[in-house]
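Structures are listed in the sections that come next.
Read-outs: derived from the displayed coordinates by stated rules, not from any lab. If you're wondering where the values come from, they're calculated on a predicted model, not measured in any experiment. Cβ atoms are built from the backbone, for glycine too; each structure is taken alone.
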Structure P
């Protein structure tokens, strides 16, 4: 929960900051101008208050979902709106507190994953998409797998072959992308109902935000050689994420892995 608290704390700070700015403008300008501008400004104040009310509702929904491990369908749109609108603010507030952006991104991915996991709907395997970064492929390999992953000979020198075996076993489509544009094109073309994405925290964050309201389970890769070069990933984490969607929840994942 410690990782999640970072993003939630910054989210709360962002909400308070917006409320404080609104109060400042109200006290500074609204009371001083007795003319027509007063009513124009009142309209702006009311509009911003309505947005803040939706954000507060979304923030409450995030907290309730995380604390109760339950899905609140009527709060889903406010939650998505809150995350989409306030994430850039969260990053800037984090800079004020000298918090590294990768820590914020890691915390955001953790929060997102738990919010996704409270949804227990079962999907057909062909409605799930597994997205992989090309940096999982060993740099010494001369096979072009980004355009066609069937070119992979599954030699075991990198995690790609193991993940392709998992996707074959469960009948799940998989795409390997060199960047966000190709990843978005794959999502647009296949139109999945959910995604399992393997990437670094930065790419996972941007991908999750781009895909809202599509549920995305993010699996953070390992970078023993630095970013974007011969990265690795825990195959069990990928398998658990796939099974979550196609078996319908955490309980069924544990039963499947233990059988």
Structure Q
């Protein structure tokens, strides 16, 4: 019992470290790519190629004043950034990583749990925009919520074919069902719809309308600063990793990579 608890805690630490480290790396990658596409310099001062820029930004955010607008609803204002981080990290708890079922917890309804956490993430932007008592934040929060709720419907519908082929909502069972054929082949349309819905859920281009910098300053997080803004920022990139992991698990065979398919076919 003690060994099982210790291994679970160790796995949780590894998963959390990977998510947070991967989020920082994604921030650097996106900023560098935007610099290339827009014919300008990206981050290039901190570390080789600006690789340590995310760490420098983290130190800056941690040392900035934790300011709350006097007109804001303080308890809700503080809670809103935590919601997106909590729901995203909880969704990772049901992701199967290896054939040995090395997951934080085993859930028979893993698909539904993922969709539930994605739905709860919409509360983060709604509460953040409403609690700021700013018209720009409120409009940004309403835009983000309407976009997220709309695409959650299509995200759920895109997974119905996968669930029917595997005969289960369990993500580990879905991976095992792709031992001989990845679901990206018979469910290509579902893959495309899920990918588009994932872009909308994480507010990536071209679905960055909720932030609308030219219209709403920054959207639902206009009044946020310091680590509260950092939680919104990191939560979006952690969501990118979550959607990517779900695409691999649901449509690309999970741990059944191309070499596995080739070897099993030859046997």
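Quick look at the numbers
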{"quantity": "Structure (P, Q) behind the derived value 3.3 of distance in nm of label points 7 Å out along Cα→Cβ at positions 14 and 174", "calculated": "P"}
{"quantity": "Structure (P, Q) behind the derived value 7, 26, 32, 24, 10, 1, 0 of P(r) over Cα pairs in 10 Å bins from 0, in percent", "calculated": "Q"}
{"quantity": "Top of P, Q by distance in nm of label points 7 Å out along Cα→Cβ at positions 94 and 190, largest first", "calculated": "P"}
{"quantity": "Structure from which 1.05 was derived, Rg/Rh (Cα atoms, Kirkwood Rh), for residues 142-205 alone, options P, Q", "calculated": "Q"}
{"quantity": "Source structure (of P, Q) for helix-only ellipticity at 222 nm (-39500 (n - 2.57) for each DSSP H run of 4 or more, over all residues; to 500), computed value -21500", "calculated": "Q"}
{"quantity": "Structure (P, Q) behind the derived value 3.2 of distance in nm of label points 7 Å out along Cα→Cβ at positions 198 and 222", "calculated": "Q"}
{"quantity": "Which of P, Q leads on relative contact order in percent (Cα under 8 Å, 6 or more apart), largest value", "calculated": "Q"}
